[in-house]
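Just so you know, all these numbers are worked out from the coordinates, no wet-lab data involved. As the structure is a prediction and not an experimental result, all values here were calculated from the model. Cβ atoms are built from the backbone, for glycine too; each structure is taken alone.
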Structure 1
Amino acid sequence: MTGFDHAFAAGGPWPALVDRCAFAVGDAAGTLGLVYVTEPLAVELDPIARALAEKTGVPHWCGAVGAGVCASGVELFESPSMAILTLDLPEAAFHVFATASAGGQALSGASAAWVEGHHPHFGIVHGDPRDNALGALLPAVARESGAFLAGALTSATDGAVHLADGARMGGLSGVLFGEDVAVVTGLTQGCTPVSPWHEITTAEGHIVATLDDRPAFEVLRDDIGDDGLARASGYISAALPVGGSDTGDYTVRNLIGADPDNGLLAIAADFEAGDRVMFVARDMAAAIKDLDRMLADVMRRAKGAPRAAAYHSCVARGPNLFGPNAEELRQVRSAIGEVPLAGFFGNGEISHDRLYGYTGVLTLFL
């Protein structure tokens, strides 16, 4: 379908990969491109984008560096690899942006003016996980733009790690879409609850001392048992409720330490008394089931075959959770069909105005 196309290439120097991708999508392939590359190509992000623009005729490029990249039914890790998606949209229908600063207004004057005139409803964004201001920037961009955001955090390599008409370091960048660009998006969790919700009754920063007025470690042990404790590292995580969600949505944060003697747990988030938490397990069967649920939901809302798709998944998913042979992306392809798709495996996923972990975020362009 002219203007909505994708390509991927792996192995070899970056100019050869650009040539292969550009040849696959052809000339005059659209107005906007997404390009995702693996870490060995991070230092070449800017020249890759310029070469793609020259060889495809697509003037605007956004993208990121990931631990892996993906296309329709394909996952590529480790070797120098790239995946691109071209979109044929009116230039007035989208706006490429980068955050202006870590403080004050997140969107620049030009971006704020475009937002005022075009009322975007959706955006694809990429963030630098090395930026300590990211936690404030993400909701600020969502608030100032009025857009529902989807995307992921990049790999934390040296130098530029994301792209928005030029390579970027720090903050967020991406593309906002006007209300005439129809999309549907969905989020799938990679974990399953293994406990009820508990109230945090004593905490200081990321150290949780008591849950439901009991030592936190004892509560965890009672919830998952000695067998669960034996494999808790990398398997058991903590879930935090998403405020205002009517679907039981939650974000996942890692358990980073435990002190059985004093009953303490260390969780990668800051807490206060009265917050809630439950424990979840990373589980392939549950991840497959929830991915099926999400795919059925977005296809129901799409009401027909999409023109293109973007998929942003966690580096802990893919082969680490679903097994080899690109099973996660094959499951996506089986549900949405053989449509142009590009994406990457990142260090945290973005949905609406929040940062998630162990999730997949799918966007369908209609």
Structure 2
Amino acid sequence: MDINTIGIDIAKRVFQLHGVDKHGKPVLKKKLLRDQVLMFMANLPKCLVGMEACGGANYWGREISKLGHEVKLIAPQFVKPYVKTNKNDQADAEAICEAVTRPNMRFVPIKSIEQQDILSIHRVRERLIRNRTALANEIRGLLLEFGFIIPQGINKIIIKLTEILDGDYLSPMSYQTFCDLKEEFIDNDQKLKELEKRLKIIASGLDRYQQLTAIPGLGLISATALIASIGNCSCFENGRQLSAWLGLVPRQSSSGGKEKLLGISKRGDVYLRTLLIQGARAVLNAKLKFITEEQKTKKDHSMFAQWMFNLFERSGHNKTIVAVAGKLARVVFSVLKSGNDYVESKVCSSR
């Protein structure tokens, strides 16, 4: 069987395969159970294999690559235009097979086990932070009904709650309820600290980690998440592509030769974009604070700082933060791609 390209629609149990020859003529349409896929692929000649970048795709990409096939992952939204009429597993596999052969198609790099290890920690940490926020809001709301106000700040929760529990302010039933909430909050915080310790251990063995943390606004969380998600940036041609992949460039609504730029697209990885924007906020606020305290003129600073101050005066605080986040994404690309250390004086003032 002369198979040149195969599209695989992966699922939990039943996989659909669609194969074509070098002329694009269908030569294979087969349905397989999960435990039959690797055995079947091992008996096929080496070919191009396309799959959607969905749950389990990285695992199957690694396993099928070990068999000698060239595996490429495609974002589901890029496969959808190739689905003919009604959607079903066979139509999806055929669409994947068609999409993977397009010369201008964008592909998703297959993540290694090490990358998935780091990202798994980040996902658990993200959930624990949401739990902590929910617990804090619940404690604040319940204490408000008893006439107690907790000041702003996540660190004030346990301090104020401990003061209330140490005093004779609550009924025995409420006392037990808030003791349980305090214990749950402390346990959640402890799990967060353990995950961050684990990340520090992993980060010590990562290439480029020290170089990324030298960039303003990037720390342990941001650097490890970026390394695990994008690796060495080999899948991007330039820094703007990385920034666009993170949704930090303007959306377009252009027609008839008239360009119309809107707000940022907000496409791509929300988690990475959030980390970069938070880092950009810290960078801008630190620069503004420095200027206020030291009363230095803008001419005493680098082109990067000068650009930030000028943009801040023209566009305001929030737009400047997003612009700085986009700039940081470009700097991350440059550092990962070239392997050179970050030097602020080399950051150009143009966006």
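So if we calculate relative contact order in percent (Cα under 8 Å, 6 or more apart) for every structure here (1, 2), which label has the highest result? Can you show the working numbers first?
Numbers: 1: 21; 2: 12.
Comparing 1, 2, the top value of relative contact order in percent (Cα under 8 Å, 6 or more apart) belongs to 1.
Consider the structures 1, 2: one of them gives 47 for percent of Cα pairs over 29 Å apart, for residues 109-324 alone as calculated from the coordinates. Say which. Each step should come with its number before you reach the end.
On the way: 1: 38; 2: 47.
Matching structure: 2.
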Matching task: -8000 is the computed value of helix-only ellipticity at 222 nm (-39500 (n - 2.57) for each DSSP H run of 4 or more, over all residues; to 500). Pick the structure from 1, 2.
1
Value 44, 31, 19, calculated as semi-axes √(5λ) of the Cα gyration tensor in Å, assigned to which of 1, 2:
2
Taking distance in nm of label points 7 Å out along Cα→Cβ at positions 69 and 317 as the quantity of interest, name the structure among 1, 2 where it is greatest.
2
